[in-house]
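Undergrad: The next part holds the structures, each set out as structure tokens.
Nothing in this text is a laboratory measurement; each read-out follows from the coordinates by a stated rule. Here the structure is a predicted model, which means the values were calculated and not measured. Cβ atoms are built from the backbone, for glycine too; each structure is taken alone.
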Structure P
Amino acid sequence: MMRDGMYGITFQSPVRGGGAGLGALIFDNGRVYGSDSERVRYDGEYIYHEATGLADVKLKVTFPPNVMSVFGVKNPYEWAFDVTATIDPRRDLGDVQVRTSIGQAITAQFRFLRSLPESVAA
């Protein structure tokens, strides 16, 4: 069964001298969204496969103007690229290979932080 909730993420460039980052992703009934320490936005979806117990994740990663990516790319305008990954949501933490539409991949780390609340009290 898919474990929706909040996941912490950390990542580092595979290029020597490249950047690193940390952020949070929310997995919520097929949707994924979040942000990182540089205000980069993550928006997308996941598909959970009961047969394997794995979830395929697809995200659009949107950078604000003048924010450097871990690959050393920075633009004076908002820009984005797509990423895909497969995670095992049964694990509390682990490494995940992240493939990008710009042809570079990174290894990221994830950690399950908490379940989603059932409802929000007013």
Structure Q
Amino acid sequence: MSYYVMALKRFWEFGGRSSRREYWMFILVNFLICLLIEVVEAVLQMPSGTITFFYALFICIPSLALQIRRLHDIGMSAWWVLLYFIPFIGGVILLICNVIDGQMGANRYGLDPKIT
């Protein structure tokens, strides 16, 4: 949960680096929150996606910033995030990028997040 909160605190920080653990823990907590929201919507008999829409708006910028910092951790430019606009293939390429371990030591985007 601390990684989720850390990503929210750094929501406007598009520079620097984020570790693989920080990224995947954020994704896990985000997934669990979405499941919880769906359950709440079902219990309250609300149309599916009512609360989810507002949560998606809330989490959009922090998710983008975290994805960019994750790309920086493996030494790639933030422009690679535009691969999401290529159906299927772009998402697969970025999934592979998110699984790869970050560069050891400092790179042009900052210090190694595992050390600091």
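Undergrad: Once relative contact order in percent (Cα under 8 Å, 6 or more apart) is calculated for all of P, Q, which comes out largest?
TA: Biggest value here belongs to Q.
Undergrad: Looking just at mean count of other Cβ atoms within 10 Å over residues 36-43, which of the labels P, Q belongs to the structure with the highest value?
TA: Details: P: 15.9; Q: 12.9.
Of structures P, Q, the maximum of mean count of other Cβ atoms within 10 Å over residues 36-43 occurs in P.
Undergrad: Let me ask something additional. Could you tell me which structure in P, Q was used to calculate distance in nm of label points 7 Å out along Cα→Cβ at positions 4 and 108 as 3.6?
TA: Clearly, the read-out refers to Q.
Undergrad: Suppose helix-only ellipticity at 222 nm (-39500 (n - 2.57) for each DSSP H run of 4 or more, over all residues; to 500) works out to -19500; of P, Q, which structure was it derived from?
TA: Values: P: 0; Q: -19500.
Comparing all candidates, it corresponds to Q.
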